[in-house]
Structure I
Amino acid sequence: MRSLRLRPSWSRHPASRVLHALAWLASRPSLAAMVIGLDVLWVAFSARFEFPTRLEAVFQTMVAAFTLAMVFVIQHTQAREQAATQRKLDEILRALPLADKSMITLESASDGELAAAARAHRDARQEAAQD
């Protein structure tokens, strides 16, 4: 059996480490509470001064920039976790003696091949349910 030598997380690209740190930070309940509190303060401050146009433009720009940045953070984190999960599943398939090894290549299969695999598994589930 072949063994992979995994590198420690600090050897990953610095941008990847930053994105994962941001994702971890964004998932903290205390940060959510702080953001909600700051939003309430911003609205109260804006209401006190009758919602000045400049303040509203600044707020909208900050929200748009933050949203765009978080889309990239989430996308990066999910893609990396999905790739790691897929490799783990591939390893399980490879290790099981009765497993259909062709399932490992489904990521690069055509739509027709993917649909055929789905039909085969649906049929297998129906047979199992009848037993």
Structure II
Amino acid sequence: MIKKIDHIGIAVSNIEEQLPFYIETLKLTLEGIETVESQKVKVAFIKIGESKIELLEPISEESTIASFIKKRGEGIHHIALSVDSIEERIQQMKAEGIQMINETSKPGAGGAQIAFMHPKSTGNVLYELCEKKKKEEN
């Protein structure tokens, strides 16, 4: 069911200010930066082993990342779990009693289809189900 941790999403106020730590200090590779208008975020993809770190910067005060930073400050926002057949996984989670934030998948960064589980059902951790096309997983 779960193949691996796809990425860890980290909420930041300013990607450009945070990148030197990841790129220069930790010597990780920046794979790219994209804006996801539907989520009102700018995302930096940083490769770490077979997973990624995604720095998430709000581009609007209405962004859920902006709300997260206002409430909790910068830091780990979510853990994304790589799955096949995301719609089936959503139905399976619901059958197991997991409350879903997203009842169906939606487009996410990097061409992925995503859906979030509600932290009230997962020990207060925000988990994201993430399905990518085969060539995008590497």
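Readers should treat all values here as calculations from the given coordinates under stated rules, not as data from a laboratory. All values reported here derive from a predicted model rather than from experimental measurement. Cβ atoms are built from the backbone, for glycine too; each structure is taken alone.
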Seminar exercise, completed: When I, II are compared on Rg/Rh (Cα atoms, Kirkwood Rh), the highest value belongs to I
Problem set entry | Given -5000 for helix-only ellipticity at 222 nm (-39500 (n - 2.57) for each DSSP H run of 4 or more, over all residues; to 500), calculated: source structure among I, II | II
Exercise. Mean count of other Cβ atoms within 10 Å over residues 98-105 computed as 14.1: which structure among I, II?
Worked result: II
Problem set entry | Among I, II, which structure scores highest (criterion: relative contact order in percent (Cα under 8 Å, 6 or more apart)) | II
